[in-house]
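What follows is a group of structures, each given as structure tokens.
Rule-based calculations on the coordinates, nothing more; no lab input. None of the values given here were measured: they were computed from a predicted structure. Cβ atoms are built from the backbone, for glycine too; each structure is taken alone.
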Structure 1
């Protein structure tokens, strides 16, 4: 696994430049999702060696990534919250998924080790709703028999910026707890009832590390790369599963794909046995009328290369590659002029 932990506090740009000294290399720019930043950075390094395309990717959050794609200030945007077909048409954008990945709750509780604490979607929603304020609450204790829960306040940490990770997380909470759906709902940015705000996955990780009693939500590669303490989550089968490759693959196998312009996938709380419940795809947005045709072609070539040669790198970073038949359909679109 690449050293993701070193990214905390080192800035937001994923710049791949060292391999770009050849005069005929094409430089492309992307911006948006922090969920997708590790894989785009790694693919960028590899593509710079293989196909003379260099990538400068800015980790600014999904909402900003969508806005920059609309404004044509980058060659592609990246978002974990897929745009609707109507919004894509209005913005003259095409959308496609690149990889699937997991979002995991992470905690900082004295005496609680990795995968010891068990939570349900409803409990997480009640924590972020302010209904559960202490870690030894009877509702948490009921799903953790025999575990010594500390008598300390719950300190929720949530994203302060517009975030596709937040969109996925709050959509999951809306599915898990009717009160959350009725009062808070889902979105890239919502009015949080409680909690400390932090920017980006790296901000969430730093805040949880520094705050006893805290809970946050992270893209799995950040959580694993920074050795965060994760929890087990109860899935739709009533199983308390750990976040790992097996549970991610189980969820991916039961994903439901939309056959329309959005190319969306529904993978939250998937039906498969052993499935991790908080899974999502991350998406790329490219102009259908690029301002620079050469860079527009290079963006398409970059993702064709990634679909054909990037699966091993994706797995090393704990993402799940798209099914072959889905990739084939996207590649066919990308090869069009």
Structure 2
């Protein structure tokens, strides 16, 4: 029998802390476990909720054929030494509510959550999911002062996945053959890039007329609101959880994947001091590269408009935090 090396015996599985055990957080925990990506610590302020979700997921391990472990807790100390901290906590949208309506409510929740989590996992990479996404990512960076490469927001992956779905449905082609790219803030001013959306390498501008492309783009921009209207008491969670899981996997497995991510810009695309969706190479160190695509004048102007909207809301969020100090 070949002996197992001490290095393998001592190697510990990666650890992901998920703050917020609502639908997004609990579905993300399920995705991470069932893909055998990492162990999970699921935290929520509601007593019993994360413990119940964790126990339920543990009881499914034999059926899903994985050995991943999950701990449900109300104590940030239990999240210590996490490799990644994902924050999904915060109030969700209700019908008729814009993402930006959540700024005052969620800014304080995010500030407290990330400070508590990073206090116990100072070397962690931080991924924000809470809306308004780009603004909450900026708040998280401001209060933690982590290196910008270790702070990012999930938005572009989700928005691109939505556009990818609508293109595949419109053309009746396999989803695996469709690639989409959406930049900018996670909201009505997001910037889908038709010239970078392809079906097996063929730009959709060669396959669809302009009016159809505009219709699919508009549905993408309103993708979250469409689901909020249907659900009535909450928002999307399956696709958002899958989007974060893709980012977590890219980082923990050091895959160097090119994914649209809300990242901190320092001159890229002519923008500074703002988190906004751009194509990034994600690996073990977090945001390892920001790729500057060649944009048309109209696309670049749209990206700047989106970023300026985010910047204005950053100011509102920080003023709200300072008012509570």
Structure 3
């Protein structure tokens, strides 16, 4: 049977208004409105037109309803400044990504979540406690994505047309999901992942009210900085008044961006305000504000690699596309740069 909510989801994920979909599909606006409001099902001819326009199979419209991701559940940053159409597109794609992980869990046993709720602690204290709980000591974290996946976090990629969105996260049925912009530098992705972990630890399943977003973002940033560059360890590395060469060595050691390392040193009062401003200018002049020259190799997903390349069992892109009644190109977006593109 035709499922009206799936038509809406398929339209929203492409950022299409009803008017735009009417233009692209050749189905009248009035008919589309009736279909989405479940007043009448589409004819076979209209269904074929809609499937073509929305890059889904006709069977996509007959599946069970896919639970949407509420705006208040996601830890958005810049998205609060964008249009409702773009916001809905991001959330609709996230909902389909959850369906992709459902297909994975039907075939594989994934790690159980081990993300503590520490909403009563200061961000730095919470970061230290998570490190202690996970037996990380104060060493650099070799691979943050592998670590998060081992603790039950499901990692997925944002569609690459959302280049202005860094990352976001939310909980669904007590399982944490993190979406990363995998087009950014490896160092930026690591910080974004740690930032989203901060949201999961500090803010749990609270509604992400716009009125408190600045406070939440500052707390998540503070958590990420201390989680990736623990205060106790950084203070033992004799970094007071560090120059450019030492900062570049330190950023490689901690696997963070040069800008993040500089900000952390200033935060720990190892750089004076004047030294901090001068270093930021110098780094910016050399391209470190937008890129990371000589940086690390981007981290990839261990979980998805095992799922898609396992010897005993695997879920290929083709399999997942068939399960979800989506085009294989859309499924590849869920894992873009997280596994080899040939998957």
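Some observations on this one:
- Distance in nm of label points 7 Å out along Cα→Cβ at positions 61 and 157 from the coordinates reads 1.7; which among 1, 2, 3: 1
- Comparing mean count of other Cβ atoms within 10 Å over residues 101-108 across structures 1, 2, 3, the highest value is found for 1.
- When distance in nm of label points 7 Å out along Cα→Cβ at positions 85 and 245 is calculated for each of structures 1, 2, 3, structure 3 comes out greatest.
- Comparison of 1, 2, 3 by mean projected area of the Cα convex hull in nm², for residues 181-260 alone - largest value held by: 1
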